[in-house]
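Some structures to go through are shown next.
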Structure I
Amino acid sequence: MEGDGNGQYPAEAIAALQNATDTAAAIAENSHLSQKEIDDAVNALEEATISLMLQKSA
């Protein structure tokens with residue numbers, strides 16, 4: 001859930017995760033990409049997920 005309250009996530013972190021998810025989904029549909037491009041998308045998705053979890057309001 002987005003917001004500044006207890007248990008919520010900052011809008012920027014949610015947007016970053018959505019962007020990484022959209023990019024990963026687009027890459028999954030493209031069979032002409034290199035392994036590096038795939039790996040980069042996976043890494044970006046992992047980093048966005050970790051960042052979101054670390055920014056959760058306590």
Structure II
Amino acid sequence: MAKTSRRRPMSEINVVPYIDVMLVLLVIFMVTAPLMTQGIKVVLPEANSEAIAID
């Protein structure tokens with residue numbers, strides 16, 4: 001007698017890829033967060049114009 005076994009479809013969500021993505025995003029945030037507090041020095045041009053009079 002041959003016994004046939006049917007596998008039920010897996011109803012669970014595999015969360016391992018999501019955890020991997022979250023860890024990568026956490027590392028990227030931890031690396032870039034200190035850079036955002038330091039800032040970048042920028043020399044802005046000065047304008048030699050007068051204000052426009054509104055009638």
Structure III
Amino acid sequence: MIIYVMFGLAFVVIILTVVAMLKSITERIQEPTEKLQQRVHELEQQLEAQKKDH
């Protein structure tokens with residue numbers, strides 16, 4: 001009976017580990033994506049400013 005409890009706890013720990021890994025991976029991907037979006041926005045503003053000058 002106690003072995004089932006141990007397996008259950010191990011299963012919960014594994015699931016929590018996988019969730020934590022996925023969360024860290026998505027944060028690593030999301031941060032550069034936000035920086036890229038900000039850079040694209042800045043470049044679009046520069047283009048608009050150049051078009052107004054001409």
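What follows is calculated from the coordinates using simple rules that are stated; it is not laboratory data. The structure displayed is predicted, hence computed values, not measured ones. Cβ atoms are built from the backbone, for glycine too; each structure is taken alone.
So if we calculate mean count of other Cβ atoms within 10 Å over residues 8-15 for every structure here (I, II, III), which label has the highest result?
Looking at the calculated values, the largest one is I.
Given a value of -36000 for helix-only ellipticity at 222 nm (-39500 (n - 2.57) for each DSSP H run of 4 or more, over all residues; to 500), point me to the structure among I, II, III it was derived from.
Clearly, the read-out refers to III.
Which structure, out of I, II, III, was Kirkwood radius over Cα pairs in Å derived from, given a value of 12.1?
Going through each structure in turn, the value belongs to I.
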